[in-house]
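Some structures to go through are shown next.
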Structure I
Amino acid sequence: MSSTPASTESPVYNKRHYRTGMICFFLSGIGAISAGIIVSLLRDLYGFSYSLTGTMVSVMSIGNMISLLIAGILPDMIGERATTLILCSGYAIGYFLMALTGNPILLLLAFLIAGIAKGCAANKCTVLSGNNTDDRPKAMNLMNAFFALGALLCPFLISFTENLGTKAPMIAVGFAGLLMWYMFLRAGLPGKSGASSGEKAKTDYSFLKNPVFWILTLLLFCQNGAEYTVNGWLVTYYKNEKILVGTLAAYTVTVQWLFTLIGRLLLAFGIKIRNPYKALSVMGIALTVMYMVLIRMNAAVPALIALALFSLSIAGVYPMAVAGVGQMMSSASVGVLLSIAGVGGIIFPWIVGIIADHTTLRTGMAVNLIPCAGIFLLSLLMVRISAKREKA
């Protein structure tokens with residue numbers, strides 16, 4: 001959030017930065033969501049345990065969290081351009097490393113590096129798109145629709161390249177990461193702030209005193225937990241329960257992200273939301289109910305229908321919660337918001353793996369009801385807060 005006094009003039013938006021944010025988040029969708037399929041391929045290839053598989057998913061989330069935080073701090077020291085290019089190289093490096101080795105330590109490092117790229121891309125794309133538009137909720141839903149489109153296409157990319165060899169999917173996703181890095185390279189991002197004038201840039205941290213910011217952070221903590229668990233475990237769960245078998249199980253990702261894309265496009269262009277917090281509470285109760293149905297299904301078609309409705313319900317939670325940050329949006333605020341929220345994506349997939357090793361994977365998956373219910377309850381809290389502020 002800039003410390004420059006507000007101007008009465010209309011803001012000047014950088015269309016090139018806006019487009020870069022959209023395109024790079026599409027490519028990040030390929031890199032981020034492919035991990036849930038590739039970790040399943042690695043488990044089948046090397047016979048990894050549930051605990052190690054879950055740890056890989058969680059390590060990627062750790063990288064994501066670390067990157068989100070430092071992506072808001074490093075620009076003051078080395079500039080936006082250098083920060084972005086260094087951190088976002090992780091998709092290419094991480095997935096190429098996955099193709100080269102089956103060593104668990106190196107694979108954990110590869111997932112960590114890929115997570116760093118994911119976090120940086122989320123931070124920079126949110127700021128580039130969100131601060132270069134006069135309709136932030138629409139921009140956030142559209143940007144996340146691009147992410148969903150990338151996620152939707154990744155199973156087809158992996159299925160096609162899998163025919164070329166067991167390591168080909170990792171290489172293909174690595175090249176998608178390389179393309180994202182090139183897009184940031186060509187985006188014209190600024191160098192170190194104050195480099196020419198000799199003045200040190202000041203970051204505004206006043207958002208830390210705003211209770212709404214922290215409620216939104218906790219809501220996104222729950223959203224990350226719910227979505228990362230589904231992203232990281234659902235393919236393995238369907239294979240384990242023999243609901244879908246073989247490469248067909250990977251297309252659960254297609255169903256998930258097709259309906260996520262539909263939901264976000266509807267929010268961006270079709271449905272007019274008068275009260276975003278009431279809308280979030282409706283989404284919260286819907287996704288909680290649909291997740292309960294999802295984990296009780298034993299046949300392919302009902303399970304995929306439940307997944308489609310769950311995905312439609314959760315589609316708007318992330319973009320609408322991020323848009324709720326409003327004028328507080330900056331590299332620093334987005335970094336704090338998404339890095340703390342990202343802890344949910346670390347904790348819950350890891351807990352699922354631990355419980356699955358000691359009981360069953362179905363029991364482990366039931367833990368995900370906690371963050372689902374949390375989204376609903378926190379949305380209701382925001383409804384009450386917004387109502388009180390309107391009366392004041």
Structure II
Amino acid sequence: MKSGLKNIYIYTFFYSFLLLNPIWVLYLLNLGYSIFYVTVLDVVFYLSIVLTSIPMGRITDRIGRKTALFISSLLTGIGIIFFGLFQSFIGIAISYTVWGVGVAINSSALESVTYEYSESHNLKYLQIIGAVNFLSALSVAIASLLGGYIGEYISLRIVVLITALVVLFSSVYTLKLKERKRDNPQRKLALKLGYYVRDRRILSIILLRVALLLNFNMMLIFKQPYYKEMGISTGIIGVIFFADVLLRGLASLNTQRFAFIAKNRFFAMLFFTSLTFFTIYIPGLIENFFSLIFLILNSVIFGFYSNILSEEVNILVPSEVRATVLSVVFLVSSLMTAFAEPFLGYSATVIGLEKTLLIFSVIFLIISTFAILIHIMGRENGEFRLVLDKKGD
């Protein structure tokens with residue numbers, strides 16, 4: 001294995017080693033916050049991503065992916081440390097702000113450096129991003145298994161602080177990353193960003209990724225209390241999260257092998273969004289072993305189909321604005337999460353998690369349907385042709 005790819009893999013593993021994954025909502029509930037206030041605090045996290053995604057994407061395009069990932073590790077680690085130390089609403093909000101900026105940088109920088117490494121070394125992107133996301137999922141899975149039991153038998157706060165130290169350690173491997181030299185991306189950046197985002201092929205992909213990320217974000221909030229309502233212990237929740245994340249990672253790892261399923265873009269949109277809808281809707285109807293299977297299937301679909309959409313948008317967007325365009329995906333998904341979470345959190349508190357999942361399934365269906373309609377409209381207008389700016393334009 002080439003050293004550059006090895007360093008990307010190792011960095012991904014340590015950055016993703018989130019021991020707090022199965023317990024962070026339980027940690028806040030243990031501090032006395034209701035699900036509604038947990039979601040209100042989460043709004044701060046997602047608004048920090050909203051406000052910094054495009055600026056951080058532009059900075060990433062300017063300073064390079066390597067430096068951006070180093071800064072991301074530091075900010076994420078420091079934010080998690082604050083999360084473990086502060087108990088007040090303001091203190092946790094500050095931790096979420098720092099943490100959110102770190103995630104905003106990482107979200108576009110890691111995907112960009114992975115695509116550009118694959119392209120410059122004539123490697124298959126789906127295979128590489130599949131391996132990256134598998135290692136990320138494997139890391140989270142192992143961490144979830146450990147974090148659940150550490151949280152149950154030692155301390156939830158210890159779980160949070162150890163997580164922070166591991167994330168900080170990941171910054172060491174960013175120093176070993178190599179990236180190709182790129183042209184100065186600042187010229188006509190705003191014009192280019194608007195040009196690419198308005199292309200309906202790209203816009204439909206962005207909206208589908210937004211729907212999937214919104215689904216992913218909301219499931220992170222709701223799965224833990226949902227399993228608690230089923231009478232499952234914290235340690236076993238860690239085991240469930242281990243299986244959940246590991247299966248998501250295996251789906252991601254095998255994206256290249258099963259990519260033919262999504263060869264027809266329109267069919268893939270209909271199939272995977274419909275299936276995702278039912279993995280949210282069914283747990284809202286029933287709360288038993290079958291609902292658990294559907295919630296895990298929700299993660300598996302995300303692991304596979306998000307890679308397909310990632311490749312499609314990376315192919316359509318040139319390097320000099322790639323991180324900035326990708327940041328739009330995380331900006332919009334974070335903004336929608338910030339709007340949806342307090343409403344759904346209040347709903348979960350008042351009418352229960354099951355009915356709230358039914359409401360969210362409809363929200364997901366509306367967004368994904370809108371994305372598919374944009375795709376259809378684009379097809380009716382003929383194939384779009386992206387004209388890359390010539391040097392000196």
(message) On distance in nm of label points 7 Å out along Cα→Cβ at positions 142 and 278, which of the structures labelled I, II is highest?
(response) II
(message) With distance in nm of label points 7 Å out along Cα→Cβ at positions 126 and 374 coming out at 2.3, pick the structure among I, II it was computed from.
(response) II
(message) If helix-only ellipticity at 222 nm (-39500 (n - 2.57) for each DSSP H run of 4 or more, over all residues; to 500) is calculated from each of I, II, which structure is the one that comes out at -24500?
(response) I
(request) Assuming 2, 12, 18, 19, 17, 14, 10, 6, 3, 0 is P(r) over Cα pairs in 5 Å bins from 0, in percent, for residues 238-341 alone as calculated from a single structure, say which of I, II it is. (result) I
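The numbers here are math on the coordinates, done by the rules we state, and not lab data. What you are looking at is a predicted structure, and each value in this text was computed from that prediction instead of being measured. Cβ atoms are built from the backbone, for glycine too; each structure is taken alone.
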